[in-house]
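> What follows is a set of structures for review.
Readers should treat all values here as calculations from the given coordinates under stated rules, not as data from a laboratory. Only a predicted model underlies this, so the values are computations on that prediction, with no experimental measurement involved.
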Structure I
Amino acid sequence: MWGNIAIAFILAFVVTFVTTPYTMKIANKVGAIDIPKDERRAHKKSIPKFGGPAVILGFLVSTIYLLIIMSMEGSINLFGFQEYWKKLLGFLLGILVISAFCVVDDIKTIKPLTKLTGQMLGAICIVISGIRIEGVTLPFLNFPEMHEITSIILTIAWIIVVTNAINLIDGLDGLSSGISVISAISLLVIFVLNGSSLISIVLITALAGALVGFLPFNFTPAKTFIGDTGSNFLGYSLAVISILGSAKTYTAAVIVLPLIVLGLPIFDTVFAIIRRLIKGKSIKAVFKADKGHLHHKLVAKGFSQKQAVLILYGISAIFGMFAVILCDSGIWKALSFLLIVIVAVAAGYKNFSLERTGNEQYECTQCKYIYNPKFGNEKAGIEKGTKFDELPEEWVCPVCGEGKDMFEIHE
């Protein structure tokens, strides 16, 4: 098993790492460029947003290669009673359907309802192939066997929610891809502990490897974005693999553990829906983008883009570790871990707040210009003694034109 995991990860990593620069060139030719047209954009210059195909290619090449090798050596039987060939075919078809819609969106932009239609069709491909949430067993919620209609509705809803959760949190350099890596690794550990099928382990490992191969180009300052093609693929794959990898001997893992692992993007999505409904007072308002996401709030608090991303990485890792401990050691040890983390974070944040004076020098991550409160920025009308947190939101680096979010404390 560990040999398969190593090969799946490395092959996906290499393919994605090698092909990502080519997708950047293709993006420039087809017009898949993210132009900062509004204030929601964290970046201030045009950046290619076609990294998704590289991640998908790395994932598929790695998965197909391992499936062929494992079939030849007899470690898996794609045509057995589980009918994995049918499930994998449905998964592949769903990827192609969603990618077709999202490629058009990356190049020309399509309406949210049109993109939702693509997600729905992709989820239907999964249901038809036989991948479903068949039951959930919890202390206060026991449905070991669901009615077929309930199973279908729950499966489609889960896929669409997770797909959009990853898509909506894709607002800062490396955020959605990094959180997806953390989620994939957490699910991998859970699958191994849970005795899940070898196919699901290979799939989640290949996904993690492809993302690690893409991150060097996507982490702040990003050279390319993963785009809607990539973010929808990530959410869709995480949702499907989490169902496929949950063994029937631990049916609570079907929803509960993946729900915890993906807790950060799901919470952000649910909160966004509620916020937009209250603010817009209509269903249409749900599809209108805003600056109320968690990453926007962190940047608004004065954190740099890199700091905000690392904070959200940390929160996502905590969710993942909580799920792993819950799966392996039970609820009380998981809660003990969470309590320790909360105390440590609270103490650390208090010390961090006491140490910050507001007079720190900040360095632009793009051009290395340093803003010193002692001198201000007289050409831009910023008086001497103006702290970095007091700078107007529209203020930009006087050298390269990047916004405040691209600055971090100069050590």
Structure II
Amino acid sequence: MPIDFHWFLPTNGDGRRLVEPHLAKAGVAGGQRPATLSYLTQIALAAENYGFTGALTPTGPWCDDAWITTAALAQRTHRLKFLVAFRPGAMSPTLSAQMAATYQFHAGGRLLLNVVTGGDDAEQKAYGDWLDKAGRYERCAEFLEIVRLLWQGGSTTFEGTHLKVRDASLGRIPDPLPEIYFGGSSPAALEVAAKHVDAYLTWGEPPELVAQKIEAVRERAAEHGRTVRFGIRLHVVSRDSSAEAWDAAQRLLDGISDSEIAKVYERMSQTQSEGQQRMLALHRGSRSNLEIAPNLWAGVGLARGGAGTALVGSHEEIADRIEEYHALGLDEFVLSGYPHLEELYWFSEGVLPILESRGSWTRPNGLAEGMHTGSIESGGVSFGVVPSTK
């Protein structure tokens, strides 16, 4: 299958470092960038113009609501899809199915859904969800079953262990049906993925570990008579040379003290998320030996939870690593970088043309003229410059 690229929308704010100081230092570029609609629009339009399929928006108390933010962005873009992360434990399945139908109608069918079961008890309780981890996955499976039934039309009655609906129906069926994305590393998560979702996402681990996950989900899906697509969530630091990229990666950690790293490690160690524990195991809270596989850097995880690895290297090296993951069966790449606007340009101008020239990625039709690759000498059009016919 061809590669699809998605970018990330930083709805909690952005910056040039993994952790920005509250007050910018005079004479030094940086500082916190608020997640205003105008700034997120810049990122979304850049992703759209360069040929990204969609953009992931996170969920959590630390960021703005994904449904509302992307509904606004959908009115400022034309083709880009929005991968909306949400927690099934905080919403009714009937309401969620209805919201998806409404979204598709007003956004021209550009909704994708990223179901987040929740791996941290404290965060889930803040949302009023008191189920334990096992219960959350059981409920997630019931939630997805109800939503799928509702999307078939007609009346739905369902009685499960955690969720019950009676005579539920929708006045509008989403068209097209939103594809469902899902991530998780525990056996319960793999079972939900195999039985209910369209695309399984893993965080960026070394290729051999990713291959094991893919095979586990693929085998379970086959038992249910299903096939599942696979994707990976990574940060990127792509530059004209490898040395420039590694220098830029190290600068992301500038200003973060060892004590701050220790606090992040301790806090993330308390989560019940198996995926988070796998991220922590890649760096163990240490600045040493952070290149855990060729061009795969675990430094991001020193300063934040969630996806904690980045592809770091020259544009050609990044293209090589993407093709390596693609050969394992990963077709969807959800990428991000700091700052998200500038890093999007580095990746799009440096890596995408290489993948396009190799036939690994196809630029979508209908993009703005001038975004096509090809030198002027060879008759191509580059950034709106029309070659002379003389």
Structure III
Amino acid sequence: MNRRKFIQSTTAAAASALAAPGTTHAAGAAPLWEKGNAEHCVMLWLGGGMAQIDTFDPKGRGDAGAKKPGSYYGAIETSVPGVQVCEHLSKTARLMEHVTAVRSLHHDVVDEHAAAANRMHTGRPTSGTVTYPSLGSIIAHKRGAAAEGVPAYVLLGYPNIARGPGFLGPEAGFIYSTDIRSGPAGLARPKWLSSNRVARREEILAAVRKGGAERFAGDRKFSEYDAALKESLRLSGPDFMKVFNLDSESADLRNAYGSEFGQRCLLARRLFQAGVRFVEVSYSDNFKNGTGWDTHNDGQLKQHLLIQDLDSAISTMITDLDSNGLLEKTVILVNSEFGRPGNFDSGGGRGHQSKVFTNVIAGGGLNHRGAWGASDGISEEIVDKPVSVPDFFATTLAAMRIDPGEYLYDGDRPVPTTDSGNPIAELFS
């Protein structure tokens, strides 16, 4: 073999070895992400750690007082034969043909809520050198908004770095609202502010922006800041703000969605109709049981109130999206930082568990089967079809017609979109 042929063969081998993860498929077959057809994605974030054994992966009944491991509630059959859920998910149970409860998720963060929340937003361990983008920011970056005049990514909850764009920069960031009645934070204009005063302020701001552009010509940081100002002015106008007026929906539908959390889910559907690509809905009713989904000690006693909230919200969202022609085009995720063990803690609640837990993926045109993967009799060990967090992210991205094997770029540095994740192929068959 001459020198030229040797170099060509070794270069090809190196390229094959360095091929991006997440692209595996049968020889000659189209990659899974090319089968995706979803246009929107909503993440229902249950901060604290949803107990899979008390929701979407029920087992035999336990007894907190006797320290007998098992489910706190009874299990019921669903619309998918052989798949059961908690009795407090009765509305969702009738719609499980549109749902896959991934019962074999796992990662290695147990006792740090912030680190686990970062893992379940970015798909990666926390790094001291790289700030990775969230799933919402990756989707916003790759797909952009679905219509003119709206943001690609809206957060209905409190902002933090785990939910942010990381190295993708502010263009892949979110606008957020902690009070859906008043609209996005920093964008809603006070009612007492007259149109004349608004016009005058915008005139002054335009002069400042013009001067800044001349003074800092070519400065990337100023350009990003000025672009954010321009976007804020556009989004504070009446066209986008009217999306937040839930009173335009029927009382029956608003009541069906239920609590404040449910109203946020209703708003998510309206945001999708306006062209928003990704919405995160953060659970907001932690006071109902005193602890939210972090059900240590007495938090377990009224956990059913949270589960009933979730049941009303997700079941109504599925039927509402379907009636508006959006269910097959919208990926619904139920996400939490980790799960809970089948055993009870000293206070009668449950501790943390990340070696096996359940998240949910629904809608999005996928071939749902009620459940995927399996845990043991007390939901403390994986016994079938383990799914990593990168796999779960890759499945979501592929459903959104985004190649999970592509690279993102942190400056000039290529970074795989997922941390060696592969989609669950059977959901695309």
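> Quick one: helix-only ellipticity at 222 nm (-39500 (n - 2.57) for each DSSP H run of 4 or more, over all residues; to 500) came out at -21500 when computed from one of I, II, III, so which one is it?
Of the options listed, only I reproduces it.
> Output the label of whichever structure in I, II, III has the greatest value of mean projected area of the Cα convex hull in nm², for residues 220-267 alone.
II
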